[in-house]
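*Asks:* Listed below are the structures to be examined.
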Structure 1
Amino acid sequence: MIKYMEKRETKGIKWTFEGREYIYKGEINEKGEPHGYGMLKTKKDVIHFQGFWENGKPTGVWTCKPNGILYKGTWIKGMFIIN
């Protein structure tokens, strides 16, 4: 039997990632952690990271633009590998 889980989303919560504070917008788990698809934005609404989360940790395919340059890659065991 498949258990149905209600999809939860946030319009913006403060989230610290790699020592910097961002606004997270996207899907969350029951603990309020990023879980599913989401993005991290600066306070000026600039997207820095977007991709998939699993219980508060990035996973899978991502794009990031931390310094104005677009990178595409994959999170594997806590490391971002650029494609």
Structure 2
Amino acid sequence: MTQAITLPLWLFTVLLALALLAALAWLRLPGLRMLTLRRLVRQEEGRFRAKPAELPALRYDANAIDHLCRPLDRSAVVLGAR
């Protein structure tokens, strides 16, 4: 029950690639589905394209989450402030 399992390197590589693809799909597809439901993007020939009339709304949404992608500015944080 506690013996090590050995895998060929090619099988490990294939399993790792499949896991990465599944993780990307899990992260990306719900966001695209929401944008499609809000009719901000459309799917053409298997690709998602922004509707030109909806670009201001997409920019607004992108700016709303942009601060989450940048590192925190520690100089602006005041500890113990209320």
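Derivation of every value follows stated rules applied to the coordinates shown; laboratory data play no part. Please read these numbers as outputs of a predicted model, since none were measured by experiment. Cβ atoms are built from the backbone, for glycine too; each structure is taken alone.
*Asks:* If we compute distance in nm of label points 7 Å out along Cα→Cβ at positions 10 and 66 for structures 1, 2, which one ends up with the highest value?
*Replies:* 2
*Asks:* Related question: When you work out mean count of other Cβ atoms within 10 Å over residues 26-33 for each of the structures 1, 2, which one comes out largest?
*Replies:* Comparing 1, 2, the top value of mean count of other Cβ atoms within 10 Å over residues 26-33 belongs to 1.
*Asks:* Okay, moving on. Can you tell which of 1, 2 yields -17500 when helix-only ellipticity at 222 nm (-39500 (n - 2.57) for each DSSP H run of 4 or more, over all residues; to 500) is derived from it?
*Replies:* Source structure for this number: 2.
*Asks:* So, one more: Computing log10 I(q)/I(0) by the Debye sum over Cα atoms at q = 0.19, 0.21 Å⁻¹ gives -0.96, -1.05 for which of 1, 2?
*Replies:* The read-out comes from structure 2.
*Asks:* Now for a different question. For Cα Rg over 2.2 N^0.38 Å, for residues 18-57 alone, which structure out of 1, 2 has the highest calculated value?
*Replies:* 2
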